[in-house]
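> Take a look at the structures below.
Taken together, the values in this text are just the output of simple stated rules run on the coordinates, not laboratory data. Bear in mind the structure is a predicted one, so any value in this text is a computation, not a measurement. Cβ atoms are built from the backbone, for glycine too; each structure is taken alone.
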Structure I
Amino acid sequence: MGRAFEYRKATKLKRWGNMARTFTRIGKQIAIAVKAGGPEPENNPHLRAIIANAKRENMPKDNIERAIKNAMGKDQKDYKEMNYEGYGPFGIAIFVETATDNTTRTVANVRSYFNKFGGSLGTSGSLDFIFTRKAMFTINAEGVDMDELILDMIDYGVEDEYDEDEEGVTIYGDPKSFNQIQKALEEKGIEIKGSELTRIPNDVKELNDEQRATIDKLIERIEEDEDVQNVYHNMKID
């Protein structure tokens with residue numbers, strides 16, 4: 001398996017460990033997608049992708065439909081996607097993605113988490129050289145010639161590598177090509193079981209057990225914040 005795949009698999013278990021928190025985060029994603037492209041999944045590729053992920057995370061259909069309906073209501077909060085970058089202890093780079101209706105509250109909270117553990121919040125773009133952003137699609141590849149598919153999809157921004165596990169086959173691509181990759185897969189009749197934009201560290205730092213435990217506590221504290229969507233780091237994963 002590729003490094004990107006191993007990193008995603010390891011962090012995904014931690015990121016989506018709490019079901020209630022997972023549903024809250026997906027609900028925010030749905031609200032943002034509906035605001036941007038409307039409530040009809042067939043006309044909103046971003047919303048279709050989020051719904052597929054919601055189903056993959058066992059989010060009930062009623063919850064999904066309620067989130068879409070709420071997103072169209074007058075009282076729906078206006079969420080803004082904000083990123084925060086900084087360093088935790090031992091020089092570990094940490095990238096935090098949020099969806100918030102109060103940026104003042106969110107940045108204050110995120111800064112406090114870093115400070116509590118001896119880290120510091122940096123400026124926007126300060127970790128661009130550490131992480132590579134990728135579009136990732138997990139598909140049902142039953143009966144699909146993957147080498148042929150990858151060759152066909154290169155023009156749409158797909159990379160020439162893929163990984164396979166019990167969930168399906170994961171392919172990677174240029175994040176700017178996310179929508180056109182999704183559209184091309186759909187037009188080919190290939191089931192998309194899940195998709196996401198993720199960040200993969202270009203290099204990782206190895207820590208001892210005690211240091212890893214400290215970073216784990218910091219990441220867990222950040223992830224507990226209701227505004228936080230994803231947390232990425234460059235700590236080597238056992």
Structure II
Amino acid sequence: MPDHNAIYKNEAERYHQLISKQPDLRECIDELRPFRGLDIVDLGAGSGRLTAVLAPQAKSIIALDASEAMLEVTAAGLKEAGLTNWSTIAADHRRLPLADQSADLIVSGWSICYLGDSSLADWERNIREVIGEIKRVLRPGGTVIIFETMGTGYETPHPPAFLKPYYSALTEQYGFSHKWIRTDYRFDNAAQSEQLTRFFFGDELADRVVQQKLLQVPECAGVWWLHL
């Protein structure tokens with residue numbers, strides 16, 4: 001399996017190309033919490049997958065990520081769009097550099113999972129600290145929406161075993177509601193489909209993509225949300 005931390009640090013542009021092949025999640029977010037005019041935080045913003053679609057209607061948006069390289073891609077996209085209501089900050093999810101009760105909506109896409117991997121001895125403490133910081137930063141009546149993987153290459157949910165305890169904690173311990181959606185990749189051609197899946201997901205999936213000549217690679221995502 002490729003080293004995702006190295007990818008986020010050294011290959012942010014290529015990662016952004018990969019996620020650009022997925023659907024826009026604007027409607028999914030807006031159904032759970034209409035976001036026009038809100039102060040928003042994107043926790044683990046990466047190259048701006050969620051920031052880019054929320055920023056045009058937000059009052060303000062702060063993109064946080066551990067990777068400066070990823071935030072540079074996010075900033076470039078926001079500048080190109082002519083937006084000025086945003087900022088980017090390198091940060092740890094467990095210690096957010098934000099004021100108490102300063103946000104109406106916090107979103108996080110495919111990011112908190114790296115702290116919730118059950119192979120980590122302190123994963124439960126990590127999640128407790130992340131949720132604590134989210135609740136500190138949200139205003140009364142605020143909302144948090146979390147997206148995480150439910151399996152790439154599958155048409156129905158197939159969550160990784162090492163994330164199941166984290167997912168269970170969100171609903172059973174922290175009171176989140178939950179559903180799943182499809183976030184399939186739609187590639188331009190066979191070469192792109194192979195190259196980008198191999199780059200991020202590794203040989204097993206990429207070999208299947210080649211064998212089955214897949215231009216549309218199925219993926220499931222879990223969506224968890226909590227209204228304070």
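> Computing log10 I(q)/I(0) by the Debye sum over Cα atoms at q = 0.10, 0.11, 0.15 Å⁻¹ gives -0.50, -0.60, -1.11 for which of I, II?
Label of the source structure: I.
> One of I, II was used to compute FRET efficiency 1/(1 + (r/R0)^6) of positions 73 and 129 (r between Cβ atoms, R0 = 30 Å, to 0.05), and the answer was 0.65. Which one was it?
Of the structures listed, the value fits II.
> When you work out distance in nm of label points 7 Å out along Cα→Cβ at positions 49 and 81 for each of the structures I, II, which one comes out largest?
Structure II comes out on top.
> A value of 2.3 was derived for distance in nm of label points 7 Å out along Cα→Cβ at positions 177 and 193; which structure in I, II was it taken from?
Working through the options, I get structure I.
> For which of the structures I, II does the calculation of relative contact order in percent (Cα under 8 Å, 6 or more apart) return 24?
I
> Name the one structure among I, II that helix-only ellipticity at 222 nm (-39500 (n - 2.57) for each DSSP H run of 4 or more, over all residues; to 500) of -13500 was derived from.
I
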